[in-house]
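Okay, got some structures for you below.
No lab work stands behind these numbers, since they all come straight from the coordinates. None of the values given here were measured: they were computed from a predicted structure. Cβ atoms are built from the backbone, for glycine too; each structure is taken alone.
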Structure I
Amino acid sequence: MTTGPRRLEELTLNSSAPPGQLLYDGWLLRFSPGKAKRARSVNPVYASTLPLEEKVGHCERLYRERGLPAIFRLSEPTMPDGLEACLAARGYGRFDTTQVREAAIDPAALAGPEVGHPRLEEWFDLVGSLRGSPIAQRAAHLARLAALPLPMRTAAILED
């Protein structure tokens, strides 16, 4: 069973919900000071009614007021027609391009190293150390995930 690109986008947005966000005419605006761009960016989610220039300008003002850069995440399944050209005309360019792929996993391929499930705080220390994240970003990430209304389980591969 495959999930599909639109559902994958929903899952990734749900997994990174920050404490401060706003739904604005079909776009989800997130205002986290952390490192994850998904949690501090404009994310088109569904069709909207306002003119693109007006919407982009409004988003830029909201991010500027919060001292954050205006980052627009463009996802093929949810990107409005003309948004990429509108952003390019305002001086925006692509960076950190991501490819999302999905495939069925053979259960036999899951055999291997032991998987542990540390407490959330321990897991964040491990992840933050691996990423080299500053303490402030780790704290923002921990607060964001601890506040999620969805069930969550940590996982860490335990190898010698």
Structure II
Amino acid sequence: AAREFEAFLSFFPRHQIADLAQFRLAMSYYDQLKPVEQDQGLTQKALDQFRKLVKEYPQSRYFPDSLSKIDVCRGRLAQKELWVASYYFNQGNPSAARQRLELVLKDYPRTLVIPETLFLLAEVNFYEGKKDEAVEMLRRLSVEYGFTEWGRRAAVRLRAQR
């Protein structure tokens, strides 16, 4: 189906139903999303197509739904990076974990995985002997995200450091 929508859009980008074709193209990828542990190529394709709809058809009736789907796709990509970071950390490779965690903080700052990302980054800092950085990260986490499971865990971990 994606090919047909792409062909239609290449020939008729300003057609009265071009926004529908763009939305259906994005949904053709979105409907095939894989679990976080698997390749997220389709998630990226869906994200790109929803972003294109938002950019090219801001008056579209599909605009609001596309915005929410963009958030879902970004969240999944952030979850994938966090999953990979956890794997690296558990395999004893904290520097690789740090790279992935910092990428999550930089590229996906407003996603639901930020509290867990900060917690794991604090653990990486402890592992690497950077206690001051780790404690500061846990403080930030307990203050900014105290209402989350990870914020509560950070508070417990801070008390254990005293």
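Cα Rg over 2.2 N^0.38 Å computed as 1.18: which structure among I, II? Corresponding structure: I. Have a look at I, II and say which one yields -24500 for helix-only ellipticity at 222 nm (-39500 (n - 2.57) for each DSSP H run of 4 or more, over all residues; to 500), as calculated. It was calculated from structure II.
Matching task: 4.3 is the computed value of distance in nm of label points 7 Å out along Cα→Cβ at positions 7 and 135. Pick the structure from I, II. Source structure for this number: I. Work out mean count of other Cβ atoms within 10 Å over residues 39-46 for each of structures I, II, then name the structure with the largest result. If we compare mean count of other Cβ atoms within 10 Å over residues 39-46 over I, II, the biggest value is for I. Can you spot which of I, II the value 2.4 was calculated from, given it is distance in nm of label points 7 Å out along Cα→Cβ at positions 23 and 151? Value 2.4 for distance in nm of label points 7 Å out along Cα→Cβ at positions 23 and 151 corresponds to I out of I, II. Have a look at I, II and say which one yields 21.0 for mean count of other Cβ atoms within 10 Å over residues 47-54, as calculated. Answer by label: II.
For which of I, II does distance in nm of label points 7 Å out along Cα→Cβ at positions 103 and 127, calculated from the coordinates, equal 1.6? Please report the intermediate quantities before stating the final value.
On the way: I: 2.4; II: 1.6.
Matching structure: II.
Looking across I, II, the calculation of mean count of other Cβ atoms within 10 Å over residues 31-38 that yields 12.9 traces back to II.
One of I, II was used to compute relative contact order in percent (Cα under 8 Å, 6 or more apart), and the answer was 25. Which one was it?
Details: I: 25; II: 13.
Structure I accounts for this read-out.
Once FRET efficiency 1/(1 + (r/R0)^6) of positions 55 and 111 (r between Cβ atoms, R0 = 41 Å, to 0.05) is evaluated on every structure in I, II, the highest one turns out to be II.
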